[in-house]
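Some structures are shown below for you to check.
Derivation of every value follows stated rules applied to the coordinates shown; laboratory data play no part. What you are looking at is a predicted structure, and each value in this text was computed from that prediction instead of being measured. Cβ atoms are built from the backbone, for glycine too; each structure is taken alone.
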Structure P
């Protein structure tokens with residue numbers, strides 16, 4: 001089997017082939033390493049590679065398989081790990097000059113579990129500095145590009161994870177989502193991105209370690225989740241990483257649910273679907289709306305659900321999210337760490353540290369969050385699922401701070417991301433699923449939000465949508481931008 005054929009395999013298939021001794025985990029790592037060498041100079045998906053460690057892990061895994069040992073549900077599957085998540089023995093910079101040479105002595109819990117499940121870590125994927133931004137650039141590394149059109153951003157802050165999976169370097173990657181940073185790049189990159197219920201995948205040391213200023217922020221809104229080309233791969237990844245851990249006081253007990261079972265589970269008849277085209281009250285690009293509404297209506301019709309178009313029960317919570325992030329960030333420690341090096345920080349992080357925050361801003365944000373949680377609880381009494389466009393725009397050029405205009409309305413800073421904030425603030429499960437493509441061949445995502453703890457139903461809904469309009473056969477034409485360079489025209493895939 002050629003390297004290209006191996007790279008095109010999904011995680012479920014790769015794990016089955018490796019465990020069945022049809023291919024070697026050394027071969028899967030070799031295919032991924034070849035893809036990195038060939039594609040990543042244009043994409044900048046990886047900021048730190050660990051290829052030698054990956055080959056050594058593959059050789060050890062192969063020995064276990066030959067001894068007849070259980071090698072785990074992800075055996076031999078190459079994965080990327082977002083550079084905001086700790087990896088033992090692999091440089092982790094958090095996209096910041098402040099940690100440019102930091103090599104963790106421990107793995108985050110999710111990474112521990114991936115290794116135990118037989119996954120092979122290829123390295124660290126690029127991200128915005130400490131996660132502050134829905135894009136793929138930071139002060140340390142070259143900007144990450146979107147495989148569907150390398151002049152555009154793949155979204156962020158899990159930019160490198162999305163680009164690596166979309167380009168076929170690895171079938172699945174770990175991202176983090178404190179304000180949409182899994183779902184946004186999933187939408188911009190034609191991927192499945194799952195933000196499970198808060199606490200489903202435990203976090204530690206990430207967001208919990210007070211000795212790492214800047215890293216310890218976002219504690220009450222951060223989630224880890226997979227980016228994958230199929231719902232089955234994302235569910236497999238979730239099953240390998242979910243479950244309680246005493247190191248994370250927010251982690252949920254084990255419900256005894258097999259998340260992979262959700263992929264084939266039928267949805268109950270008569271589900272009540274809320275269709276919110278302007279989620280969080282945002283303006284939306286006309287073509288994005290057309291693609292999303294067509295998919296949402298087809299979803300409801302084909303599955304026998306009732307669908308009701310309804311205004312969003314929440315508005316733009318950007319200022320509340322910014323205040324909560326600031327409140328949960330060790331601003332004192334981060335300012336001390338950055339003293340004399342302020343010019344090395346990204347603009348968004350510099351703005352957070354220079355702002356004079358007030359107690360009223362923090363308490364107002366907490367009060368607004370309580371109001372949101374109560375409003376969403378009342379809203380979910382009427383509906384089983386919420387469907388929204390994941391983000392209100394298509395990917396924008398990497399050299400712009402934002403997408404410019406959406407149907408004539410100016411969008412500034414990170415104003416393309418507030419549609420993602422509510423599920424972070426409430427902790428509800430949410431997934432972005434490919435809804436279709438624009439006339440220019442750019443991906444559009446559909447967001448599915450469920451009640452708290454209803455991860456199984458959200459995954460089942462995503463899988464049902466995938467069966468209705470399968471997308472995994474559609475790939476970016478990497479040969480186009482490999483030869484055309486960064487100024488390549490739209491890649492119609």
Structure Q
């Protein structure tokens with residue numbers, strides 16, 4: 001039997017659920033606040049329904065049935081898998097569920113139909129669905145700062161920002177609207193006069209729409225496993241189509257040009273970028289490296305872990321590599337170890353400058369105080385490098401594609417390429433680099449054609465006769 005107590009417009013419902021092993025009575029409590037628009041009669045009816053459902057839930061030990069709303073079940077699903085899913089997956093799932101719940105979160109599982117999923121996928125593909133896509137950029141900021149004799153530190157303090165947050169704006173890169181508003185307010189200039197707003201009415205990528213669909217399907221499949229539903233209606237909907245693009249990579253000339261440009265850069269940035277290019281490792285694997293992973297004697301690098309950075313106060317953390325096969329040992333050219341030794345010497349000097357404030361965690365690439373480097377800082381450096389040297393656009397992941405493409409073009413067996421890349425199998429390698437493999441196959445075809453061409457064969461016979 002439930003007891004109900006009204007307090008300050010809210011209703012506290014208490015239901016007793018037996019006793020624990022010590023004999024103490026177990027009490028379950030739920031609070032409900034009615035909408036202001038409900039009259040007393042409506043409140044009484046709604047309260048009866050809520051008490052009935054709450055008593056039923058307590059009596060059945062919290063059993064779930066098909067009447068549960070999708071948003072409520074999604075929360076239970078996240079909680080049940082909190083130890084199974086990685087931190088990054090949980091954060092990403094929560095981000096996707098914001099849009100999903102807006103569309104179908106209010107629908108009970110038993111009433112969810114394929115057309116609801118189809119409407120969701122269609123809506124996600126429409127322009128303007130991407131929230132927080134608006135960004136701001138300007139090429140006027142550095143000029144204004146010079147006129148007013150403001151340093152980056154001074155302006156950052158005035159705007160209530162960190163100096164590192166201000167740097168992208170000074171370089172003319174896109175920044176968040178919130179950051180742009182703070183800078184404009186600090187300078188006393190209207191936002192639209194100082195900044196250009198970009199990215200309005202952006203659409204989600206095809207891959208992101210597919211990720212939404214897969215998440216809905218995973219949640220509903222768990223409802224089937226837990227015997228809440230008989231079938232997963234998302235499986236009756238064709239998944240959104242994704243037109244996979246060829247991997248972006250630099251050709252051999254651009255790669256050589258990049259190496260030349262890096263020769264003029266500080267070792268702080270030269271070392272990580274060269275290591276990405278020469279090893280083909282992922283950015284997270286690079287940031288997860290420790291000095292114990294570097295075998296100078298045998299010219300080997302051991303990839304054992306990855307590092308990831310997440311916002312919302314989480315920061316950098318160590319995680320497992322993408323797959324089990326991603327844990328690997330790479331033989332590297334001696335040149336790279338010369339670069340790493342130069343970097344280590346520089347790092348030791350920098351640590352002496354910091355003194356007791358230095359955090360010694362054995363990491364290879366760190367910030368000034370020894371904390372793990374933020375992976376996005378590498379992207380920021382590459383943006384500047386590309387602009388100053390008129391290089392073709394590329395990202396840290398493009399360097400991985402470049403490394404793998406160059407190995408394939410050089411005739412390295414696909415099995416060896418797969419192992420060095422840390423792919424789970426050669427199917428992954430051949431699928432992602434089909435374009436490069438096709439070019440190499442055409443070269444092989446031309447080569448065998450030249451060897452077996454009857455005209456070339458007759459010329460060779462004639463030459464041999466002439467020699468005899």
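Using the calculated result 124 for volume of the Cα convex hull per residue in Å³, for residues 41-120 alone, pick out the matching structure from P, Q.
Working: P: 100; Q: 124.
Clearly, the read-out refers to Q.
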Re mean count of other Cβ atoms within 10 Å over residues 25-32: value 24.5 computed from one entry in P, Q; matching entry is structure P
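Upon calculation of FRET efficiency 1/(1 + (r/R0)^6) of positions 289 and 353 (r between Cβ atoms, R0 = 25 Å, to 0.05) from the atomic coordinates, which of the structures P, Q produces 0.10? Can you show the working numbers first?
Working: P: 0.10; Q: 0.65.
The correct label is P.
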Given a value of 17.3 for Kirkwood radius over Cα pairs in Å, for residues 57-272 alone, calculated from one of P, Q, which structure does it belong to? P
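Of structures P, Q, which gives 17 when relative contact order in percent (Cα under 8 Å, 6 or more apart) is computed from the coordinates?
Working: P: 17; Q: 11.
Source structure: P.
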Value 28.1, calculated as mean count of other Cβ atoms within 10 Å over residues 73-80 from one of P, Q, is from structure P
State the single structure among P, Q that was used to calculate semi-axes √(5λ) of the Cα gyration tensor in Å, giving 53, 34, 25. Q
For which of P, Q does helix-only ellipticity at 222 nm (-39500 (n - 2.57) for each DSSP H run of 4 or more, over all residues; to 500), calculated from the coordinates, equal -11000? P
